[in-house]
Structure formats: C-alpha cells, structure tokens
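Got some structures for you, see below.
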Structure I
Amino acid sequence: MKPRVEIRYCSLCRWLLRSGWLAQEMLSTFADDLGEVALIPGDKGQFQILVNGELIWCRVADNGFPDAKEIKQRIRDQIAPERDLGHSDR
C-alpha cells in the first residue's frame, strides 16, 4: 500500500491555500509513490504534516511553515530514502 500524507491545517487561520499548494507540490514530485494526500481542516492554529501517521512537520515545533524543498526532503526520507530529488537536494 502506498503512503498516505495528511496536511492538518487551521481553517480559522485560512491556511487552506497554503495546504493545497503543498499538496500539489507533493503530488507532482511523488506522483507514483504516494497513495493519497489528504487536507484535514482543524483549528487552534495547527499546521502539521504526517506521513502514515508519523509527524514530519509541526508549525509550532519547527517554528513556522515549511518550504516545498524541505517538506519534499522529509517525505522522501520517509518513503524513498535512496531517491534523488535533483535540484531539491542541492
């Protein structure tokens, strides 16, 4: 079964567009490797990204939002550590 990514975002903070953009970046990079990218609305300022239930990014713990390069590297490290991300690895 292919990995599931969850992006949990605060709908009150209006972070849907940011979440959707990151989902698009993930799906374009890992089109054949991911089974699903789910956008899950929440509240209380949350912004978290999980791969198969394991937290790989937390806005509070990681001091802000990820850029596409960093989140792609963290996802790669979880699902395909041997994979080269090209310019995202430089």
Structure II
Amino acid sequence: MASRNRRTLVPGTREALDQFKGQVMAKQGYKVNPNEPNKVKYEVASEQGVPLKEGYNGHLSAEQAGKVGGPIGGSMVKEMIRMAQEQLSKQRK
C-alpha cells in the first residue's frame, strides 16, 4: 500500500504545525521533545495500549489509529478554536 500524502495545504507550514502540536500536547501533560514534537504520538499510543512503531503501521486497525490521532487532532482543533474565539473577542472590543 502506498504511503499517504502528508503535504500541508500551505507550503512550508509543516514545521510550524508540528511545533503547535507539541505545545498543545505539552499543555495536555505529555512529555514533548521540542526538537521532535511529532513523536508525542508514540507516548499517546503507549498510553492507549496501541502498538504504534516508527515506519509503516498498516497492521493497526482504524480504531487503534483513531485512539492515537483523535486525542492529538482533537486537542489541536480545540486549541485553534479557542485562539480564534479569543481573537474575535479582542476585535469586538
């Protein structure tokens, strides 16, 4: 199976997104390596009992992948919504 396309919509934003992921997950209480914030997924996987390893993980079920990606992506989206609401409230004042 071919690997998924992980390009961002805006070129050059991958590093910033990974840093944001690290910041959000650190706020959630996870240990995040500032040089490799994307590796927080392994801590989340371990906590969830999901056998995630570096490289190809085609053996994982959709449920297992969701147990890892859901908390990370969900936390990022919640933080982005909070930030947008904060900006809107400042603009209205």
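Among I, II, considering only distance in nm of label points 7 Å out along Cα→Cβ at positions 11 and 67, which has the greatest calculated value? Walk me through the numbers on the way to the answer.
On the way: I: 3.2; II: 4.0.
Once distance in nm of label points 7 Å out along Cα→Cβ at positions 11 and 67 is worked out for each structure, II has the highest.
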Worksheet item: -9000 is what came out when helix-only ellipticity at 222 nm (-39500 (n - 2.57) for each DSSP H run of 4 or more, over all residues; to 500) was calculated for one structure; which of I, II is it?
Response: I
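When you work out relative contact order in percent (Cα under 8 Å, 6 or more apart) for each of the structures I, II, which one comes out largest? Could you put the intermediate results ahead of the total?
Values: I: 31; II: 21.
Between I, II, the highest calculated value is found for I.
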Worksheet, complete the sentence: Across I, II, distance in nm of label points 7 Å out along Cα→Cβ at positions 35 and 51 reaches its greatest value in structure II
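Out of I, II, which structure matches 128 when volume of the Cα convex hull per residue in Å³ is calculated? Before the final figure, lay out each step's value.
Details: I: 90; II: 128.
It traces back to II.
Here, each number is a calculation from the coordinates, and none is a lab measurement. In this text, all values refer to a predicted model and were calculated from it rather than measured experimentally. Cβ atoms are built from the backbone, for glycine too; each structure is taken alone.
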